[in-house]
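Asker: As structure tokens, here come the structures.
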Structure P
Amino acid sequence: MYVCAEFSALYGWWNEQLRSDKAFVTALKYIVKANVLAMSAILEVRPDALFIQSESSEYFHAENPAAIKPAEILNAKRFLSLNLNYGRRVDSEMYEYLLDNGMNRNEYHFFLSHNLKQYCIMGNDYYQTNEHRVAADGSTRASGEVFGYHVITRQYHDRYRLPVMHTETNLWQGPNGDEAVNWLWKEWANVLRVRNDGVPMIGFTWYSLTD
């Protein structure tokens, strides 16, 4: 949900190819609402259903002291899709951001009143591109792996307290031919570390389409 809204409406890469906070919030609220309504419809037929949302796990690193505030804002935005999906209240800064960019109070309260978190397993994806360096002007660029899957997944789990599945990862083969193999080993080691820390880890998916 987060990546679809970000790439389609904030970065202008996919689908609508828009580039604004208003477009991002518009895309996000409808994507998440569609997901919540789909879960509700399925639960009417299968009350025992469980849902695994494959969602991107992100982190934004400030590259200097002047970039700390922009990085904090981006690190708050990364949780918006799952906050809405799980019916979790956002903080005051993100509430103002949502309302300033097209979400109204009734739309926000729809998510709070459709809390289906108890039926969910938190699926999170992690690639080398999921961590970012933030400049003082708020612009970002790839940082590569800094914290890694273990640290970032613990942040998400500490926030939502749900069982976890590593739902997507991969790495293109590079010039040495063993880059994907080494990345698979590293991600598996991170999954074991998360599990051994007491987080209920229920699965791991190697996204093999690009392999």
Structure Q
Amino acid sequence: MVMLRFLGRCCIEIETLQDHFIIDPHYFTPPKKGIKDIFITHGHEDHFDVEKITEIDEKYKGEEDLTLFGPKNLQKDSELDIEEVKQEKEIELNDATITPFEVKCYKAEQCFAYLITLGDVNILHTADSALFSERLKKLKPNVDYCFVACFEDNFGDYLNFLKDIYPKVTFPYHFNPGEEKQAKKLVEYLNTNTIEASFLEIGGEFEF
């Protein structure tokens, strides 16, 4: 069994029998205790929140020390020990394999989307990108759940990308409490244009 939780903004938490990790720890709903690993897409403070990382270390980590993964520039820009991720260099956990794909994010020095493989299920976390690499577009038909941002100016970009990979379900994210309307608008837009999309509220979770 795998439990996936959406904690707000671009923060998702995934818990398996042997792994427990979080991506982009800028959350509004706190995670569950037992986190082992943290993955960061890029250095913007709504993705790379040092205070939240400290809070996880103090309240929500497991018995072992946390392992942090992220772009190279985060290591030099912070005092944290962050393992560098590289284009398509797989990171093997216990139940999960994480594959980074470099993407463009607005005013970010370097940014990575993460493909999370759990058995025969693939989850794609796209950071807040609307400019997707050709390598990422070639993932079809291997994405089950895809998370994309919900900036209205980029609805067409999200749609074009999603039509390349056709995930089974797309979830809009990158919103704060009180900003759900934008995500629901993207759900409607995608469903109207043949992409299966669903709204996942902050604090919402599902298992598979």
Structure R
Amino acid sequence: MSMLYRHIAIEGNIGAGKTTLGKLLSDRLGARFLPEHFEDNSFLLPFYEDPKRYGLTVELSFLEERFRQVQEASKKEGMLVSDYLWEKSLVFARVNLSGEELRLFERIYNVMAEQLPVPDLVIYLHRHSDRLLGQITRRGRDFERKIPVEYLAKVSAGYRDFFASEKRMPVLWLNNDYGPEALAQEVFNLLGKQFEKGLHHIP
């Protein structure tokens, strides 16, 4: 199984269950786990308070941090499970930025993208916005409490548009209506199959 997919990236909206699945999956596979340290980003709280003012700052800081993490992790041997896809930076930038700021971000992103390998497989966890809000409320992070459902819907649409044209790697789109253990088992079973590059909706 590890021969098929050396690097597995898990993606999804805020509150989709990425980190929980990543930990369970890496334990089962005996793989290194690469979590996103978003809580360490000093611009995140100011962004939630004033998105227009801090949008470009927070997106560039996430872009650099994710780039550095993935670049360092890709140099090491063995299987890797990450609870994010580096390309999520572009998805969120297209939601949070516009005009000249977005164009600047995309130019920087394109230069950096040429320097990173893509994962062997992406697992995308889809949840409806009301379920995302429920999970966000349950985990109780203060800076997330004010996230409106409209914002979550825009992010979900951004992922849908991004993966619809993705041809560099296989992407498995799962509706996350499972409990954590059942979801991990479902994904574990899928890892025994070879998927072609592009988007695959898993029933």
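Asker: Of the structures P, Q, R, report the one carrying the highest value of distance in nm of label points 7 Å out along Cα→Cβ at positions 8 and 104.
Answerer: On the way: P: 2.2; Q: 3.1; R: 4.0.
Looking at the calculated values, the largest one is R.
Asker: Right, another one. Between P, Q, R, which one scores greatest on distance in nm of label points 7 Å out along Cα→Cβ at positions 24 and 192? Write down the numbers at each step before the final one.
Answerer: Working: P: 3.8; Q: 2.4; R: 1.8.
Going through P, Q, R one by one, distance in nm of label points 7 Å out along Cα→Cβ at positions 24 and 192 peaks for structure P.
Since every read-out is calculated from the coordinates, none of them should be taken as a lab result. Small disclaimer: the values here were computed from a predicted structure and weren't measured. Cβ atoms are built from the backbone, for glycine too; each structure is taken alone.
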